[in-house]
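The numbers here are math on the coordinates, done by the rules we state, and not lab data. Since the model is a prediction, treat every value here as computed from it, not as a measurement. Cβ atoms are built from the backbone, for glycine too; each structure is taken alone.
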Structure P
Amino acid sequence: MRINKNDIVLVIAGNERGKRGRVLKVYPEKQRIIVEGVRFVKRHMKPTQQSPQGGIVEKEGSIHVSNVMLIDPKTNKPTRVGRVVLTGGEKKQRVRIAKVSKEMIPDGR
């Protein structure tokens, strides 16, 4: 996947279209991510020792990776992501680049 934790993304499809947020969690095997402040779902929680009250809790739900675009750090606009192999000495390193500005996107992990 080309989107990592702590990346800033723009939602481009669905009910939450147009919202921006930071990626909180990535599920590569399911191709889904959780974005901060996007797609709230309600969970009915039983009373436990940590929360003796229980009740209905709202938290972020997951959305599919194809419904978001990464924000270019240089232009602050949505962009597609490419990968380039940098060869410096003996070690090869794969980095992400923004397709529009050709700017390297730092790894947010």
Structure Q
Amino acid sequence: MPTVEFQGETVECETGETLRDVLLDADLSPHNGPTAVSCHGLSTCGTCAVAIEGTVEPSSPGARERARLKFPPHSLESGLRLACQVRVTDDIVVRTGEGFWGQK
């Protein structure tokens, strides 16, 4: 089972679960801003942008995620990913950034 390390917590999950769901199930919020703005995993709000470190790179962003990450204040070059779109396949360390969208 892969593990997700986030805010000092380590959570086990099933391979292929979305990072957003893993964190929410563990009562951890992947959102950088108020969850009232959350798009509930549809990749439209961008508030769940996170930095991911691990031995295996997560799959490349899909079309919806790329579209959102191209829209300011995000950029594809930032290396951030949307937790609602990342599938956990291996052990990872997740960090949120500063700012409403985690872009700082």
Structure R
Amino acid sequence: MRKIEAIIQPGKLDAVKDALIAVGVEGITILEARGHGRQKGHTEFYRGREYSVDLLPKIKLEAVVPDELVETSVRAILTAAQTGAIGDGKIFISNVEDAIRIRNEDRGEVAL
């Protein structure tokens, strides 16, 4: 099993969520996040004053999937979230040793 964590633009959430459901990902956790990468934020003007916005709104999406769904899930995220502009986000993949469903103590992939 692998955990896929994706940091994406907030406006791409529905497209990414629909793409993951279409490829068979059943469980998704979505968190609101703030941060920056290489773009380091930007400056804006409000009522004639300039101020810096260095922590931009992002969405963090997490899903634990069986090994055979990793590449199709990553491809679905890339296709749905990619605009080609700076700030599209990142995807992180890590190993998951075990998963346990609290309700009935199922373990491993059946717990997903």
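For which of the structures P, Q, R does the calculation of helix-only ellipticity at 222 nm (-39500 (n - 2.57) for each DSSP H run of 4 or more, over all residues; to 500) return 0? Here the read-out was taken from P.
Source structure of the calculated read-out (distance in nm of label points 7 Å out along Cα→Cβ at positions 52 and 84, 5.9) within P, Q, R: P. Structures P, Q, R were shown, and Rg and Dmax of the Cα atoms in Å at 16.9, 59 was computed from R.
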